[in-house]
Every structure is written in C-alpha cells, then in structure tokens.
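What follows are several structures.
Coordinate-derived values only; no laboratory data. Keep in mind that this is a model prediction, so the values were computed, not measured. Cβ atoms are built from the backbone, for glycine too; each structure is taken alone.
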Structure P
C-alpha cells in the first residue's frame, strides 16, 4: 500500500463504521460509475447517496481527501477500498465480543458496563426469543416493563425462577409474584420443583441460583446479580456480556434440555 492509498484509509473507515452496508455499497457504486474529473458535480452526486444528513459530512471528508491528496487514485480503486473495508467491518461485527459488567462503586480508569443497562440491552435487543433466569426477583419495574414490551413485539419469553418453599404452585413474593401479572400473562414461567432437587447432608434442598439472560441465542448476559433493585443498582455485582460465538446457544440448549427432561417444569396459569 502506497502513501496516497493509506491517506484514504481513515475517512474510509469512518464512513463504513457509520453507514449501513447497503448505503456503503451504493456509495461505492456511485463512485465507480461517476465522473471524478468534475469534482464539484461528483461530490454532490456522491453525497446524495447518504440518506442521513448528519452523516454526509463523513462522505464529504472522504471525497475531499481523495480530491486534494490522492486525485490520481482511480474511482474504481476507491470503490474497491470501500467495499473491502465494509466487508471487513461486517465480519468483525459478527465475531464474538465480551464486555465486563459491573454494579457498585465506579473506579477512575476502569470502564465496565452497568448491570441494569446490560440486562436492558439484552431484553430490548431480542427479536425472536428471550430466556431469563434468576434466583431472586424483587422491585424491578423497569425490567418488568421491558419484558412486557418484548413479548408484545412478538418475542417468545421464558423465565426460570426459584421457588423458596416446597409447595410447588404457591410461590413466595420475592420470586414469581414480583414479576407481576403482565409478565406472567405473556411469559412461560418455569420452576425447579423441590421433588427434583438434590439435598445436602442437612436435608436442605439445592437452589436455582443461576442468573443469566439470552436474546435470540446470540447475546448472553451472565451475572452474579439477581433481578432485584439492589443487585442491579447498589450491590457489588460482576458479570459478562457475550455477543456472538457458541456460548449463547450453548446456554439456550442447556435450559431447553432441562425443560424437555422435566427438570424445569412450567407453572400452570
């Protein structure tokens, strides 16, 4: 790569990072078939490809850099550079990304996503399916509203929660009841029946202590945080948000198997 070509890389990267793939492709097509010899006309034609006025300045910077610092580069080559950068960016977006998620005191120089924001991101991202698993549930109106909205837009919603007492259908307030009737109306809710649970030497039954959320088998949130106001906003809690890769599907498969085998059983409304 020569110096002139390298000069175009920063504005090209800025363009493909901000525009939709279809717009980048149309932009490359317009550049390849346009008339770069008539720069003012070509600039107007190229800028018009971008439907968002607030993003057109990025394309303007690309055209101006090309015209002022590397005019000898053929239009076809600029189009190829745009498409190559767009394909690379799209591939990187599809690769797995892992972010740390935190509730608690914020330390200078340490950047992590907030727990409540990460969970809401998973819920609002879901388009087809959403799995929520939590031990405790208490005072989460924002999360409850987001779950209802997800169900109303057609997302299949499954919620797995713990039931502290062994009565089966009679559940403590801090689990199912805290989700509210709107969630219960839209979601399939599952419990781990006490008859299915192993017990320790003192006779105490095991607990459903996992906390996670999975959207569309693609976006996975695993955390120490329960679905409570304290856990989402006040406690020290740590988790990870995983986009892509095999782990989201693996977690969905695990809970699918637990349901199919009857280890987790649906609460009859």
Structure Q
C-alpha cells in the first residue's frame, strides 16, 4: 500500500444534519440527506443551499437521480426508497416485495435501463445483507445474496456489466457480474480492508476505485493494477470525521464530494482524473 496523502480537502462551510449521503444531480447541483429526513440541494462553493423536502421520521441514506431530476432516496427508518420530485413532493418508489420487505435500504445505483440496484445492509456482523433490483416503475425483487457483509455503498462499472459493493463487515469490496440476462453473476473479492469500515465507493474514468472509510477516516484509491493508495488520512479527526458516501461532481467531474457524517459537514477535493459520469435514466 502506498501513502500519498495527496487530497486537499475543503469544508464547503454549510451545516448539515448527519449527512450520510451526497450525490451529484443532472441539474448540476449537489445533494445531501439528513438525519431528520431532509433532502438538501446545494452548490459546491457553499454559497447556496435549500431544503427541498423533509420526510417525517426519516433518515436519508444513499441517493440517486433520474434524467428528470427526481431523487431516489434510501430511508432506513421508513424501510423504503422514496422518489422526491424537484418540487419536493414525495412518494414511495419501492419497499420490497410480497415475499420480502426492505429492512435497511442503504444505497441506490441506476443502470442504463432504469433498473435501480439497492443495497440492504441487514444486521451488523450477521452476514445477512443483500441487493435488490427495482425495475422501472418500482417492482422490486432480491437480486443478489452473495455480497452480504453489511452491504453498503455501491457503484456501477463503466461498461455497466458489474456492480462494485462495499461490504462493511467483514471489511472488503466485492464485485458482482451482471449477466446479459440481467441476473447476478459471479462475485469476486476486489480488495480486503482489515480493521476498517468501508462505506462509500466511486469510480473515475481511468478505472480507479475511490473508497471512503467510515472508520478510520481514510479515503483510499484502488488502481486497476491493485495498488491501494491512501489519499487522505485524518487520524486526528480534525476535519474528516466518519466519511460515508462519496461522489464525483462539478462541471468537469473533477471534484470529489465527501459526506462527513459525524462532522456534520460536506468536503470537496479536486482530483486529476474525472469521475465516471453516472447514469440518469429516463423513467
């Protein structure tokens, strides 16, 4: 493992309520969730921020967007995925199937066809997490049970043929192939991360995988050749405290956006390689 410590982090200066989630929307704005069910839309320079929705009793985790700017928000307290329109109106998009209800919906990822993959973390240490596949319209079915170690953050490969999954316990990142028939294929372990808690994942255009660690406050970059570099290590907890979701954004996709859950803040850092552009399907 190399230790570069090359990221220069900036706190954008806005106060958030335990932001588990950050996401970059098709409207060129950043989004964050909150512990009281808030969904906020903000600029990366910290000059503007608006609360566009608040779901009573909710706690918003991972976020994804479609082409129309609707936000799909995982809510572990309501045990569902909400669809939040740009005007702030809220509806339930998916809550499970007749055979199985969602328990801890954690992070959503769209593919090109509008299928939404949703991690369901399960119970810490029990290896009972899994991944939902929600078809356009909201019909959900369990898609994979092999990446079951407190299934957390995810991202789609550039070709759309694999899903990368952060498994927080035991600590590792896995990769699940997506078959031509849409079914889950082989699972492989990409990297093991002992004595850590991996949470968020994001890919850049060169195939580097960025990994945020809820504990111990580290941002890693895993290169395609398997080199694991430490880009930022806040072992003193001076700025980055419990980083959770990460996302690339900005007009050139060269800004890494980092949610600092226990720091009640969002940080940004400039990177050399642009982040992989997300899928914003037309629903």
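Observations on the structure shown:
- Read-out distance in nm of label points 7 Å out along Cα→Cβ at positions 162 and 194, computed value 1.4, structure in P, Q: P
- Structures P, Q, by FRET efficiency 1/(1 + (r/R0)^6) of positions 42 and 130 (r between Cβ atoms, R0 = 30 Å, to 0.05): label with the highest value: Q
- Identity of the structure behind 0 (criterion: helix-only ellipticity at 222 nm (-39500 (n - 2.57) for each DSSP H run of 4 or more, over all residues; to 500), calculated), options P, Q: Q
- Read-out percent of Cα pairs over 27 Å apart, computed value 30, structure in P, Q: Q
- Which entry (P, Q) yields the derived value 2.8 for distance in nm of label points 7 Å out along Cα→Cβ at positions 58 and 258: Q
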